[in-house]
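Next up, some structures in structure tokens.
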Structure 1
């Protein structure tokens, strides 16, 4: 790659950042993101970046606020060091679920984060599988929202020999499920559920024929795994022969791993947009795919002012 491209990272996902650099054929940018004694974030860049094209790889995953502040402060440092262009590479965009006023006197935090990124110096944002696609409209700078679908489908074609049923965990995810089902000519089903409170869901019934079939639940993220595991239970009760799941972002907070281990799920396929927590690394049901090649190719195209539209498929 051209020497004017530089990739830096915070502390959220260094492994993915190094993999991206290996694909690009460059070394990870030299710098340090640490803490002052009072907990404030400190940033030091150890090389000149004047006039260079900067890519900062940072998922705003737990600890979300710390990782977000690292990204904002790093971009401010890059801007003040006369970087030519700064792209925030956010494999996982946190706060995406707060994208509207779901009830009175609640914030639209996704819009707030979009404003913070732009004010801090981002010229462009590269992310993956936004929880809601319309969040791109919250930005006044270009946003490239990639999809993990090509990576997932490559694995699914090898993993499942028989024809499977792609299952949407709710009505809002039907478009995503259909996008997975169409290339592999799979049938489609929907789990009709009613959300009781945040992070909890009650499954009502299954729309579609799943009896005696292998089912794959498709979602953008798995957080506490309540929706996922209750959906798997409902599919088994409806006669499904086997149930697996694929979710781009492995948030896996709270009791997620315990729920997955106790569920009828045979496999949960995730990507490395978020590094696995320690308790998830020993879970035999979790299978991790890397999105480094996809992000690396996107960075190449952005740097060359090429088209990244082919990567959206």
Structure 2
């Protein structure tokens, strides 16, 4: 009799343990909001409407536009109608900036341009101006010579965007004047981080030869925006790929980003690609499904 009781207790205990096992391995609670950038649908103004509709249908929390797109839509009454119809916040906009210039007059023109776009972003409730560096010929590029102009332009742009109530983030990018591990550290250690924060693209970092996990760890305290994509080196999407299909340690990156207390938004991104095996909607859906497995939630 006692043996039967012990056996029943053991079975009951084992059953409870089995039920608890999935909970013990469940993804941790996540606080960051997941949005999506615009370029997956294209960089022209016409791509904004289908992109916003797809992002809304998939339940992403926000959308990131391009400065040129905001300006193009202003002539047609603004992007506000489409954002409102799809209940889609616009927390950030990518602002192309020519940075490696030493001519103060040209620098003023560049700063005025991003402020113009920033004002448009503010109109739709945006909070972050993502500063995108200009492309250069990497074979002949002299970073040491360009660095003073890069830093000066970033500081001026950051202060100007702060003055209108926006955070400004440096977004290193492949084939631009701020790309490699050493360039990123040199610039972020030289700029005034009161005004210029960090906005990494983790796959761009990997493609540029840097370690994304190390860089987000080292600069977690000043990260205010993120482009989240994966890198595989394949023939589509400029070598990038939907989340979880490449070489970037996305879970480790997100674990670090979750500790960055002043970071609120992470934007999924994937470059456009001709003849790709998946549509923009399908790539955004694949990344969403991957993030759900990591504990992130989306709008219903």
Structure 3
């Protein structure tokens, strides 16, 4: 698929001849690109990078820019990302994509965006901008999700066994999305440096603006990761407090029945001259004494707040 840049992306027919030097955006599969371009160093480097792509990158070569984009899927951040490569020179921007995602993105841009410039670098800028156009809303919703998790922990409505897994997943997702923002920040900063002179000054300004936006998103992502860590620590404190309450309660029960253990041990010795053993009311007196001791202990502990949870 090929596009001209005329205020919008205009599809070019398969048989239509495009004048040499006219700005053109193309989508090719890796196989199509390799068949058409396999004689230069940048072609081999691009294919090599794409085969083992793990992160977003941009490489400034003598007369072109090559790179890869590894974009996490918002619906399943820990799942497999969308991976494709790109090549850009003075008049061409080529996307290497076997997934079909680039075509969907460009069609969406074709319907909704108007371009002031007709240069391919501006299209690359708009393409990168499009990847993060809804990120503020996404991060705000994620923050609300973490706040709801915090409320459920404090209210005790969430199952204990589910909380550690939910927090761990949130931290992994935020780590991945923060890393993605950091990678795009590196890409935009590399393009801003423009040490091969491929971009004009005004185009470098665009990528500088993108760098600022990506820096803010990266910082926001890190703040959410710290928030998730605080929630985990708060949950651990909450669990520790509950365990302390349980241990305190068991300690009180043990303390309450210790005098009865002493009484049982004392009269269990059965010495010959113990007068209570032959007393007709000895059993009733022992029971009454035990009950009185328990009631006095409960009253005393409750008065001092030791039985309150």
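Every number here is computed from the coordinates shown, using simple stated rules; none is lab data. As the structure is a computational prediction, the values presented were derived from the model and not from experiment. Cβ atoms are built from the backbone, for glycine too; each structure is taken alone.
Things to note:
- If Rg/Rh (Cα atoms, Kirkwood Rh) is computed and equals 0.98, the structure in 1, 2, 3: 1
- Among 1, 2, 3, structure where helix-only ellipticity at 222 nm (-39500 (n - 2.57) for each DSSP H run of 4 or more, over all residues; to 500) as derived comes to -13500: 2
- Entry that produces 4, 17, 24, 21, 12, 8, 6, 5, 3, 0 once P(r) over Cα pairs in 5 Å bins from 0, in percent, for residues 50-105 alone is calculated, selected from 1, 2, 3: 2
- Structure from which 0.55 was derived, FRET efficiency 1/(1 + (r/R0)^6) of positions 66 and 242 (r between Cβ atoms, R0 = 41 Å, to 0.05), options 1, 2, 3: 1
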